[in-house]
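Okay, got some structures for you below.
What follows draws every value from the coordinates through simple rules; no lab data is involved. Note that this is a predicted model, so its numbers are computed, not measured. Cβ atoms are built from the backbone, for glycine too; each structure is taken alone.
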Structure P
Amino acid sequence: MKNFIIDMDGVLIQGNRIIPGADQFINRLRAQGRKFLLLTNNPVYTPRDLAHRLQATGLQIEQNQIFTSALATAAFLHQQRPNGKAFVLGESGLTEAVHDIGYIITDGEPDYVVLGETLAYDFQMIKKAIRLIHDSGTRFIATNPDASGPSENGLVPACGAMAALIEKATGVAPFFVGKPNALMMRTALNYLNVHSENTIMVGDRMDTDIVAGVTSGMETILVLSGVTKESQIDKFPYLPTFIRNSVAEIHPEEFDV
């Protein structure tokens, strides 16, 4: 029986709206007793907040069924330099994850500059981050490389766009923890306690979701309800295992071959 790791934005929801059929897809997974995990590069919200947001749309998801790039970033920091210090640009999803591993959030000689996403970037914070990286040699970590993401009103800039600005100013490229880094995929597989050979990655982006699944040894399903359109698929050197218009067309039992 196959397990499922599922992207969230563009796959189950679009902004604050459920993608038609997403609730039935989740219900099918539950009815068949399958393990599944929502894996999102969005570091803005905590799993608790995301679960509430999803429940408000009609998706019955618990917070322990959600794993974010903020959690993966915090796990990486804890593994690399336990009980350290970080200068963080981000919302509660990231700051809470960093605090929970015992890190101190400060601009005083931090071990890392950690860039996430926020609804309103503060230019003074950006200047501080640039100076820490350029002048002090502080290590530069970013939660995810997505340059943009979907919303109910169209594309919005994401972490990768701000990371590019800071990299341009400092000449220092960040280490991205989130998809498509296989590190996040392995962390998620371990969290779910499943093996890549028996797990399918479902996503809407060829450049993050599908390549992350491919490089992690997983089968992949590209849904066309988000960022990547069918006409763009051939531009990539790798292919999804399956293509569906949306998760409404995914019946998990058909992949148990």
Structure Q
Amino acid sequence: MPKAVLMDMDGVLIRGSQVIPGAVDFIERLKRDGVPFMVLTNNSRFTPRDLHARLMSIGLDIPEKNIFTSALATARFLDTQRPQSTAYVMGEAGLTTALHEIGYVMTEHNPEYVVLGETLSYSYSQLTRASQLIMAGARFIATNPDPNGPTDRGIVPACGAVAALITEATGVKAYFVGKPNPLMMRAALRQIGAHSEETVMIGDRMDTDMVAGIESGLETILVLTGVTTADSVDRFPYRPHRVAESIAELIDMPIG
């Protein structure tokens, strides 16, 4: 029986601006029972405070302290590698705020890193500058490898797709900090004081959520309300411990 829960946000609790049925009851159950949990998102656009307010506006009350983004994971990683350094950043407030808070300076003049995150406004000039800096020696970091993600408008390109474009232009591959990198999973576990062998990971993607859980030693549950379909599960060389139609099936799951 798991004692703690890690879960993805997009495709598990929400889809675009809509709460997935069962998500409110599942979160309220965890809070009522005192179950340690963390909501993880590879989307780096928003700060945890922004996400808390955004989720509250659609009826889902997740405390700021229970939200962990790939932007936070990226900032913590860079702080361990080259503290108080410099970066050329393509991203939004979630990423720039996280980097400012660890003392990074944003610059396009000889930065140590090019850091790529999610944004709705990638421009050709930014892509060109990022590519030039990488070819000049800047190290290439990206918040997450997701090639696409679910929205109200359907599946749209995401950070991994843009990283692939830069890689094609420069010949340099990005180091992805977000899921499925175990770095993000371990950081989230430390924040809630949980151990991998006593934690379950709930996600909607086989290529990030499930492989991250498996490689981190967690029990894994795939829900079919996001990117992965039931028919595509068997295409992967690994399997989740359980497949559920949605988070609604897990409200009464034994935890604790």
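Hey, distance in nm of label points 7 Å out along Cα→Cβ at positions 53 and 125 derived from one of P, Q reads 1.6; which structure?
On the way: P: 1.6; Q: 2.8.
Corresponding structure: P.
Looking at structures P, Q, which one was distance in nm of label points 7 Å out along Cα→Cβ at positions 37 and 245 calculated from, given that it came out as 2.0?
Attributed to the structure labelled Q.
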